[in-house]
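Given below, in the form of structure tokens, are the structures.
None of the figures in this text is laboratory data; all of them are computed from the coordinates on show. Just so it is clear, the model here is predicted, and its values are computed rather than measured. Cβ atoms are built from the backbone, for glycine too; each structure is taken alone.
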Structure I
Amino acid sequence: MREIERNPYTAIYHDPTQQLVALKRSSRHYPSIEVLEQNFERIEQALGFVSKHRSVLLVDARDAPLRNDDTFDGAFARGHARLTQGFKRSAVILKSAIGVLQVGRLSKGYVRPVSTFTRPEDALLHLGVQLDLSQLTSR
């Protein structure tokens, strides 16, 4: 597993052996919608070399702050849809049932559904990968 991108909001890792992309979201709030959109653009650029149709995506968003306003929801849904599009499978790990409901609501219109989990072992099983999540740090 090697780190391919890091910024104050997200750390991105790639394991070519398992064809796994892992994102770890930090607890830092986005100060604006523009910063959120820029972060999704940076993630997309960093993943440009990844063959998405052969890879799986794991997003560990347990530390992500909850936010629930229409402007944020729209920008997040657009960015997250672009991020997950094309991966063989994807899984998002969330801290609470509230987070699961929010991501479920925001991802309703996605081409391929996003699977959400509160138990990391279930997300890893869903993706068919093995990973010590303590390897992923957002700081």
Structure II
Amino acid sequence: VGSVNGVELTGEQRRNAATIVSVGRTLGVPDRGIVIALAAALQESSLRNLSHGDRDSVGLFQQRPSQGWGTKAALQDPATAAELFYVGNPGKTRGLLGVRGWSSMALTDAAQAVQVSAYPNEYAKWEQTARALLASL
């Protein structure tokens, strides 16, 4: 379907990115937050809606049902997964908007505050691609 910042994207990947953007817009998330979400999904799943992953991780953000993110079915719905990334699952997980000072953090730190990844610095490499992707949608 085309390249964004040198990264080839399929139709599925573009649709998933558009869903992340649309959900962010509906929730009133500023562009910076949407870029963080896109970078997280690029790192976690390459914007693919995965039915598997490390341990019980699934979906665009590789969220884990066992860690309170929601059911496997819910996490495999791109819109639900995006909403959970932004707002979390109240009382169980923290979304981006619940991270104090997220808008002034480095992208990788903000994404890590939500994702709690074993590889916290990997989000940074996707920042420019995420910005270009947002601009293209």
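Of the structures labelled I, II, which one yields -10500 when helix-only ellipticity at 222 nm (-39500 (n - 2.57) for each DSSP H run of 4 or more, over all residues; to 500) is computed from its coordinates?
I
Given structures I, II, which gives the highest value for volume of the Cα convex hull per residue in Å³, for residues 31-78 alone?
Ranking I, II on volume of the Cα convex hull per residue in Å³, for residues 31-78 alone, first place is I.
Please state which of the structures I, II yields 39, 28, 27 when Cα extents along the principal axes in Å is computed from it.
I
Who wins on distance in nm of label points 7 Å out along Cα→Cβ at positions 87 and 127 among I, II, i.e. which is largest?
On the way: I: 0.6; II: 2.9.
The maximum falls on structure II.
Please state which of the structures I, II yields 1.9 when distance in nm of label points 7 Å out along Cα→Cβ at positions 15 and 119 is computed from it. Don't skip to the end; give the middle numbers.
Details: I: 1.9; II: 2.7.
Only one of I, II returns 1.9 for distance in nm of label points 7 Å out along Cα→Cβ at positions 15 and 119, namely I.
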